[in-house]
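Listed below are the structures to be examined.
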Structure I
Amino acid sequence: MHSNPESYQPGVCNIDDRGASVRRILGWASAVAGVVVLGWMWSSHVLPSYRYLVAVIFSGASIINFRQAKFRFCVVNGSKGWYEILGKKFEIVGEENRRIDRKRANREFIFASLMALVVGTVALIPV
């Protein structure tokens with residue numbers, strides 16, 4: 001979606017280039033923070049179960065933000081019935097459009113959650 005409100009497409013695109021850039025930055029920030037925290041946890045010999053939990057949280061945040069940037073679809077906007085242009089949120093018109101966006105938002109959340117559970121297993125590597 002570019003800076004034209006008419007380019008909103010239900011279930012396909014609900015953020016513009018600026019929104020995608022913000023989510024890409026959040027994806028990198030989550031990844032870097034996760035690596036730093038996990039590095040500290042390994043060096044401090046924190047229990048693997050706690051490392052796993054932290055890895056799932058940070059990798060989940062990173063995965064969902066990178067996917068939002070790539071596909072120009074924000075999960076929160078999709079679940080709330082909004083689309084976003086230049087940082088401003090607009091309400092989606094039409095119940096069918098909102099239903100399509102909620103369905104896509106749910107699929108994206110489930111996918112990111114499952115991937116985070118798998119990626120989190122890295123934290124179980126013994127110290």
Structure II
Amino acid sequence: MAEFAWRKDRKLMKEYEELSEVMYEDEVIFLFGFYLGRYAPELKQVDIRFRPAEEHPDAILLNMETGEMLNVDFESLSSNFREERKDASKCDLIVCMLHDWEDCPVPVLELSTGKFYKPSNR
């Protein structure tokens with residue numbers, strides 16, 4: 001393992017604990033990358049390009065083997081997509097930590113369980 005300059009810092013620990021109470025979109029993106037590498041080895045030929053922060057969906061996922069693409073939006077909760085009034089017709093997949101939107105019109109990958117939800121099976 002690399003030689004990082006680890007340290008003990010009470011102020012930093014307090015901030016760490018406060019941040020642990022909230023899941024941010026960036027964390028979902030990071031965990032999605034981990035999920036793909038660990039649980040979807042058949043998708044090793046996937047590339048992702050992120051749109052500017054003010055544009056949605058958040059990214060385009062490209063299967064480099066087939067040339068097929070998905071418009072992907074990352075949320076901590078799937079219902080945030082609805083709360084932010086994003087256009088479901090422009091999104092092919094919501095990747096989230098917790099899927100809590102009962103009638104979601106977009107397929108959802110829930111990272112906390114690894115379950116994939118089609119719009120009709122919720």
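Looking at structures I, II, which one was distance in nm of label points 7 Å out along Cα→Cβ at positions 53 and 101 calculated from, given that it came out as 2.2?
This value belongs to structure II.
Could you tell me which structure in I, II was used to calculate Cα extents along the principal axes in Å as 48, 34, 29?
Label of the originating structure: II.
Taking 1.9 as the value of distance in nm of label points 7 Å out along Cα→Cβ at positions 13 and 69 derived from one of the structures shown (I, II), identify that structure.
Computing distance in nm of label points 7 Å out along Cα→Cβ at positions 13 and 69 on every structure in I, II gives 1.9 only for I.
Taking mean count of other Cβ atoms within 10 Å over residues 77-84 from the coordinates of each of I, II, which one would give 17.1?
II
Upon calculation of semi-axes √(5λ) of the Cα gyration tensor in Å, for residues 37-92 alone from the atomic coordinates, which of the structures I, II produces 34, 10, 9? Mind showing how you got there, number by number?
Values: I: 34, 10, 9; II: 23, 13, 10.
Going label by label, the one that fits is I.
Suppose helix-only ellipticity at 222 nm (-39500 (n - 2.57) for each DSSP H run of 4 or more, over all residues; to 500) works out to -22500; of I, II, which structure was it derived from?
Working: I: -22500; II: -7000.
Considering all the candidates, the number was obtained from I.
Compare relative contact order in percent (Cα under 8 Å, 6 or more apart) across structures I, II and report the one with the greatest value.
Values: I: 36; II: 16.
Of structures I, II, the maximum of relative contact order in percent (Cα under 8 Å, 6 or more apart) occurs in I.
Any read-out appearing in this document is the output of simple, stated calculations on the displayed coordinates, not a laboratory observation. Remember, it's a predicted structure, so these values are computed and weren't measured experimentally. Cβ atoms are built from the backbone, for glycine too; each structure is taken alone.
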